[in-house]
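Engineer: So, here come the structures, one by one.
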Structure I
Amino acid sequence: MVLHTEFRDGNVPAGYEQLRVFKESLAMLPEGVEKVRLRSDTAGYQHALLRYCEKGENERFGRIEFAIGADVTQEFKKAVLTEVGQKDWKRIYKEFDGIRMETNQEWAEVCFVPNEIAHSKNAPVYRS
């Protein structure tokens with residue numbers, strides 16, 4: 001089901017006004033929808049969008065859980081290399097036909113705060 005679509009000029013970046021589009025999409029959801037989650041690629045890595053979801057600013061849905069990709073900058077790579085030890089990496093498993101199988105992927109929590117939002121200790125924490 002398509003909830004929202006918008007034709008844009010070819011030179012408009014994918015991340016342009018994502019918060020506005022997300023709010024418009026939320027307003028179009030049918031009455032029976034009670035829980036919303038947001039998943040996006042790196043185009044959605046916009047602090048206004050993250051803050052909106054994390055702080056529960058939507059009257060109807062409150063805090064919106066999200067998984068949004070982030071650009072792997074030099075600063076982020078440095079944080080991974082210097083702060084994350086081998087023991088911190090955890091395997092990712094998937095279930096296929098009721099059988100839990102190991103993948104070739106791992107995850108680790110990285111302590112990284114972009115300079116753009118590092119101005120306040122009261123800023124939202126984007127993990128749970």
Structure II
Amino acid sequence: MNTTRANATTAVQTYQPVAYDTPAEGPVLNRLHVEETFTGDIEASNVVEFLLSATADGTASFVGFGRVDGELGGKRGTFLLQEAGTINGDTVSGKWFVVPGSGTGKLAGLRGTGGFLAKLGQGATTHLDYSFE
């Protein structure tokens with residue numbers, strides 16, 4: 001199956017962390033709501049809910065799901081990304097994949113994997129290697 005690489009950048013519009021477990025010792029657990037836009041080979045919005053563990057030294061790990069709504073390769077629709085990554089100092093990095101069966105509209109049958117890299121609080125450089133079933 002041939003894949004195509006889509007490169008894009010993201011801009012964060014909403015970043016809302018809420019702690020839900022703050023023990024006397026050990027990592028704090030947070031829910032994190034993020035709304036962002038993709039520009040480039042992906043022209044879309046993305047609404048993501050993360051679960052994040054954060055230590056006192058500023059390192060963190062996170063997992064989440066986002067719904068991407070827009071255009072990829074000139075095709076319009078939506079799809080889900082399952083994301084996982086880390087925050088180390090001011091660097092955010094991670095990987096993601098398209099949740100199988102989540103594509104709608106002209107993006108039905110979408111498959112793909114990719115990743116992202118950003119400075120904390122800034123937009124990310126992203127890629128998605130994708131194909132269609």
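Engineer: One of I, II was used to compute distance in nm of label points 7 Å out along Cα→Cβ at positions 31 and 79, and the answer was 4.4. Which one was it? Intermediate results must be reported in sequence, preceding the final value.
Structural biologist: Working: I: 4.4; II: 2.8.
This figure was derived from I.
Engineer: Identify which of structures I, II gives the largest calculated value of volume of the Cα convex hull per residue in Å³.
Structural biologist: On the way: I: 185; II: 92.
Comparing I, II by volume of the Cα convex hull per residue in Å³, the maximum is at I.
Engineer: Any idea which of I, II comes out highest on distance in nm of label points 7 Å out along Cα→Cβ at positions 7 and 23? Please report the intermediate quantities before stating the final value.
Structural biologist: Values: I: 2.6; II: 4.3.
That would be structure II.
Engineer: Suppose distance in nm of label points 7 Å out along Cα→Cβ at positions 15 and 103 works out to 3.2; of I, II, which structure was it derived from? Please report the intermediate quantities before stating the final value.
Structural biologist: Working: I: 2.3; II: 3.2.
Clearly, the read-out refers to II.
Engineer: Comparing relative contact order in percent (Cα under 8 Å, 6 or more apart) across structures I, II, which is largest?
Structural biologist: Details: I: 18; II: 22.
The maximum falls on structure II.
Engineer: Further, regarding this structure: -6500 is what came out when helix-only ellipticity at 222 nm (-39500 (n - 2.57) for each DSSP H run of 4 or more, over all residues; to 500) was calculated for one structure; which of I, II is it?
Structural biologist: Values: I: -6500; II: 0.
Attributed to the structure labelled I.
Every number in this text was worked out from the coordinates using simple rules, so none of it is lab data. What you are looking at is a predicted structure, and each value in this text was computed from that prediction instead of being measured. Cβ atoms are built from the backbone, for glycine too; each structure is taken alone.
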